[in-house]
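Computed from the coordinates by the stated procedures, all read-outs in this text should not be read as laboratory data. What you are looking at is a predicted structure, and each value in this text was computed from that prediction instead of being measured.
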Structure 1
Amino acid sequence: MAAKNTAGDKNELRGPLGEDYKTLRSRALKIHRRLKKAYPDAHIPLRFSSPLELLIATILSAQCTDAKVNEVTEDLFRKYGSAKDWAKAPLRTLEKEVRPTGFYRNKARAIKESTEDIVERFDGRVPETLEELTSLRGVGRKSANVIIAHAFGGAGIIVDTHFIRLSRRMGLTAELDPVKIERDLMHLLPRKHWSDFSLMMTWHGRATCTARKPSCNGCAVSGECPARDSRGEVKWDVKLPPRKKGRSGK
């Protein structure tokens, strides 16, 4: 979808299936309602009791199951209570402790460097804005949105692999780049729905709309999904319409 920032341009938007902005937004809201009905108890699987713990768990969750992360952090969260505790820990010790989650060298360094940043730049408190969170070493945009949404009660579109797959299958975007997908869905959904929509899309991607064999029969959103007849394959020719040049010619 070609997204623009000004409200006055929204009526000119076209989705990847040729829908106008109003029709596409209406369909996105219907999908949200159906997901809400299908997953009323959807919640983040990672266990945490503070923004710092969620930051650590999010770093460890890369290429690792939530169950394994929860298993590893159960003892770690008792051992390390503050950002200063994590920052002072020897790198080799952290590597050994997080090794079961995989990619342990990169993850240990990311934890150490991000907590050092928190201690040195933010008085030991995890920052609350996207800009500040993504300025931390080892914290990307997806992790920052997870923290904003689930630790601080804010709003964010969390684009993981499930979200990328489902949003394209559902014809809500034609993009592949996570930042562009985030931008497109921010235009389609009210801010108040950003976080829970992201969470429910992930649940739906794990339970029903899987990568290799989506269960289109009985799918909660099949009536609003253009991929239902192709068993999840995006067979349509998704194209982004050309952007209109502004007065500046840009």
Structure 2
Amino acid sequence: MSRFFLLSIIPAAVSVAVAAPRGNCDMPLPNADLRHCSFAGKLLPGLNLRGARLDGVDFSNARMPGCDLSDTRLAKADFKWANLSDCVIVDADLDHADLFHTTFDGGTLNGSRFTGANMFGANLNELKAIKVDFSGAYMKDIAMEESDFSNSRFDKAFMMRAVMIGSRLHGASLRHTVLTGAAFEEADLSQVDLTSAVLNGAHFNDAQLVGTRFTDAIMANAVFSGARLEALIDPPPALRKLLDELTPDAD
């Protein structure tokens, strides 16, 4: 009986052991619970908060270049105007975070989640963001140049006037995404799913569109000058007409 009793309490002991300890806001450390802290306006270069609990924490106007926020929980955190350039933010949870004009330039966001986040005017240039989930995010006027968003998800995001010049989106999903006036010049959109996307006035000049899906896409006045258009799936009438014009008549 005593042996059975000892075995039965082991899971409870383990769950207590892995609970994140309450952290010191003045000396924040990885794997700590820092939900009671505020880092608004602070200069924290190279800060390592890997694995920390940071849900709802205020980082507005903080300057944190070179930080490590991997495996962190940052749901509903406030990063308005924060500088996170060159940061490593892998497998982090930023669902519904406020990222208004936040700078992520040069960083790594692989595997992180930004679902429902406010990313109006944010900067995501020259970074790696592979298999990132941006579903439902508000991304109007966002800058995303020369970055790798391969196999990421942008379903139902609002990306009006998003700038993705020279970026790689191979295999990404942009289903039901609003991309009015978006700039895709020299971007790689091969095997991208644009089902029901709104592409009115979008620019695809010199872009790679190989095996790209356009099922039910809306694309009035979209521009494809110099684009590579091969093996497209369900191109709408306007795009089919363009393909016919590009195909030389058989002798």
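When relative contact order in percent (Cα under 8 Å, 6 or more apart) is compared over structures 1, 2, which one is greatest? Mind showing how you got there, number by number?
Working: 1: 23; 2: 8.
Top value of relative contact order in percent (Cα under 8 Å, 6 or more apart) goes to structure 1.
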State the single structure among 1, 2 that was used to calculate mean projected area of the Cα convex hull in nm², for residues 42-129 alone, giving 4.2.
2
Between structures 1, 2, where is mean projected area of the Cα convex hull in nm² highest?
2
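Here helix-only ellipticity at 222 nm (-39500 (n - 2.57) for each DSSP H run of 4 or more, over all residues; to 500) has been calculated and equals -3500, so which of 1, 2 was it run on?
Working: 1: -15000; 2: -3500.
So the calculation was done on 2.
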